[in-house]
1. Suppose you compute distance in nm of label points 7 Å out along Cα→Cβ at positions 32 and 104 for every structure in 1, 2: which one lands on 1.3?
2. Computing log10 I(q)/I(0) by the Debye sum over Cα atoms at q = 0.15 Å⁻¹ gives -1.01 for which of 1, 2?
3. Who wins on distance in nm of label points 7 Å out along Cα→Cβ at positions 112 and 144 among 1, 2, i.e. which is largest?
4. If you work out relative contact order in percent (Cα under 8 Å, 6 or more apart) for 1, 2, which one comes out largest?
5. Kindly point out which one of 1, 2 the value 13.7, 46 was derived from, the read-out being Rg and Dmax of the Cα atoms in Å, for residues 96-167 alone.
6. Upon calculation of distance in nm of label points 7 Å out along Cα→Cβ at positions 48 and 160 from the atomic coordinates, which of the structures 1, 2 produces 4.3?
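Just so it is clear, none of the values below were taken in a lab; they were calculated from the coordinates. Values in this document were obtained by computation on a predicted structure and should not be read as measured data. Cβ atoms are built from the backbone, for glycine too; each structure is taken alone.
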Structure 1
Amino acid sequence: MTINTELNDGTPVCIRPVRREDEARLREGIARLSPQSRYLRFFSGMREAPPQVLRALASPDGHDHIAWGALRSDLPDTPALGVVHAFRDKDHPDTAEYSVAVIDDYHGRGLARLLTAVLLLDCARQGFTHFAVHILPENRPALALARALGAEGAGYEGGVSVLEIDIAEALSSLRAETDVPGLAAVFAQFDEQVAGPLGEGLAGG
């Protein structure tokens, strides 16, 4: 499955499932994050993810680990512009740990919401009902996105805010969103393609 849409400024992007062969693109995308963005996403300033972490991020199974990434449709050789992940909670199988990362050059252009909408739709299809998300208190953009999705505080762990998102409510909020025009294409194409086989992942443009 491939979703073709555009950012708020009209930049064309495609959103596809992540596959094993996308590991190099993910590595390059992480390297292009600013130190601050890497810290806010990984709680670490590392320039490169450890090999085992990168391998795990690039190995979704479509059930317990769901991941989607975005590429420029007009520049197929670019690294991943952004990626979203959902990891199933073993103790609460209807809940997934949600995370999103977008390279700095694409901040503020609606990409995080587009990726999140695709992930929410796919996770709802897989039977998830809630997301859990861990966010550093100083990560105001991530907190704002979570709040826009209806997130509610669930406590703190080691100085990190823990929030819970109801997937159905989050999808309703995004369907009503008017500030990100590309969302309409995401919903229309996902609904149209959901019965078909998954596509080719990020590799190959």
Structure 2
Amino acid sequence: MLGLIDQLDQRGLTMLGKTELLDAIAGKNRGVLATAVDQQAIQVAIARLEERNPTPEPLAAPDLLQGNWRLLYTTSQDLLRFEQIPLCRLGQIYQYILPDQQRIYNIAELYGLPLLSAVVSVAAVFQPVSKQRVQVQFDRSVVGFTGFLGYRSPEGFIQTLQSGKRLAALDVAIDTSNRDAWLDVTYLDNDLRIGRGNGGSLFVLTRA
């Protein structure tokens, strides 16, 4: 009986921690509008939630990792700098994970003048190196206008990428010799994932 009560208490604390984190990142435009004070509060909320991670071995839970995740917050300037492109607005950012293929697809939607909406995508292979960490090797970059690409959704776009079909876009291979990129999955449940990358980057994503 005491064990059941303890489990219920832990679940309640986890839900409280998720609410605290989501409240902290609300209105921050993925981190673009986060001040130094905001960032500190968000980091504290993330650390508290990581202590209650219900999936301590996330790489052994492919069913939870599988699928499309939408970015809620990040400290990665590689992503946030898209907002600085003239006449451009950053739309949704997705990360699609295929554990059985050990593939990751990052997709950023950009909106600008009429007919000038675009997609920036980077594909990678990953290799588990611990219970939480994967080594990531980026091997393909695709940049193009949504109209020319026929882009409608991340799922459809990934199917196009995997089909081998020639794309009307800047489609280039990336040198895979760089092995410095890695990502730790520090929190994972049915609808929320937290990651920490090389360079100290934080990522908070929700299942799309």
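1. Structure of origin is 1.
2. Only one of 1, 2 returns -1.01 for log10 I(q)/I(0) by the Debye sum over Cα atoms at q = 0.15 Å⁻¹, namely 2.
3. 2
4. Once relative contact order in percent (Cα under 8 Å, 6 or more apart) is tallied for 1, 2, the winner is 1.
5. Structure of origin is 2.
6. Derived from the structure labelled 2.
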